[in-house]
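Multiple structures follow.
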Structure P
Amino acid sequence: MMTTSSPSVPREAKSAEAMRKALRHAWGQFATGVTVVCVRDGPSVHGMTANSFTSVSLDPPLVLISVDRRARTHALLEAEGRYVVSVLAEGHREWADRFAGRHGDLQGCFEDIPHRLTDEGLPIFEGALASFVCRVVTIHPAGDHSLFIAEVERFESAPGAAPLLFFGGHYRSIHESE
């Protein structure tokens, strides 16, 4: 038997803002992993925290990221066409916050994060659960975002650590008993 819960937005609250908040809350009920997407920004690199990363195809190997059209990363991805995705472990909350812009404009600051550079000059985070070097093959407009589908050119994984999760608007661990 399926059970339903009461809607988050009362019927009388019909404002677009109330609906956006309720929808964001509903989407937040789906647990995701947390990644950092890095792209060249002229002579430097820019990073962005993203939880909208997914595999698309094994043959050819394709992945997808969804990026807000207003984000700086969007324009950089369109211009550069290459990026690296690092899948964060549960001990990387500080990195996730930094590249989400929660500590000011530090999304180009990599000096204190252990990493090595790809041939393209993009950082692969040491301790990441997996990293994917990607080349954009197509961009699809999708509302206020764009879907960047990219071919995975190289990848590596280092299983063993637990992933950093995002659920209900907060970072979580698979070890939590909430």
Structure Q
Amino acid sequence: MYATGLPKQGTYTLVAWPVTQREPSEALRGITFDESGLAICAGTPGTCGTSDRPNDPIDIPLRPVPGEPVRLGLISTDQSTKVFAKIVPEPMRGEDKGCRVEAILLTPGSELVAIEGSGFSANADVVMDSDSEGEHHSAKAKSDVNGGYVTAILPFKQGMVRGTAKVSLKSAGCSPSVTFPWGHRN
């Protein structure tokens, strides 16, 4: 993990917030940064020491499922600096003519899924069509001034415990779509 713009003196705590937890939890305390901005365990008093080598880069074991966001934060010991990030290591996305749509899981079984679109013209008309196991929904909206579009959907179909949904975002110049599974998998 690299960070730029953070005060390099002092120590930090890494917090993680998986979609399976109600709130963030501490993952590693006593992180410092080297001159390049690399997060390390210095192995000195007051810092983490997860290996026999001083200044060892921290390890963040990730095993997300496709579409699952990894939400991390770094908080300084004195609480004066707090930075947070969200990444989706295995994105579920579709692209068309410079536009993109991505499905991001907000709950473990995909009961709630964020739909994020980008690359549209500013303030463009966007139609979102969804098909979840034959159940169709449509909604009209506008992209924001940056050409983005964000909404959330509940893809479950009554009487089913799992299935597949397809979401398309249609605008004048493009029509990206993404397909994703929902429901708990065994």
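Read-outs: derived from the displayed coordinates by stated rules, not from any lab. The structure displayed is predicted, hence computed values, not measured ones. Cβ atoms are built from the backbone, for glycine too; each structure is taken alone.
Points worth noting:
- Which of P, Q yields 14.6 [mean count of other Cβ atoms within 10 Å over residues 34-41, calculated]: Q
- With distance in nm of label points 7 Å out along Cα→Cβ at positions 42 and 74 derived as 2.2, matching label from P, Q: P
- Structure (P, Q) behind the derived value 12.4, 40 of Rg and Dmax of the Cα atoms in Å, for residues 130-169 alone: Q
- helix-only ellipticity at 222 nm (-39500 (n - 2.57) for each DSSP H run of 4 or more, over all residues; to 500) from the coordinates reads -4500; which among P, Q: P
- Each of structures P, Q was scored by percent of Cα pairs over 26 Å apart; the highest score is held by Q.
- Structure (P, Q) behind the derived value 25 of relative contact order in percent (Cα under 8 Å, 6 or more apart): P
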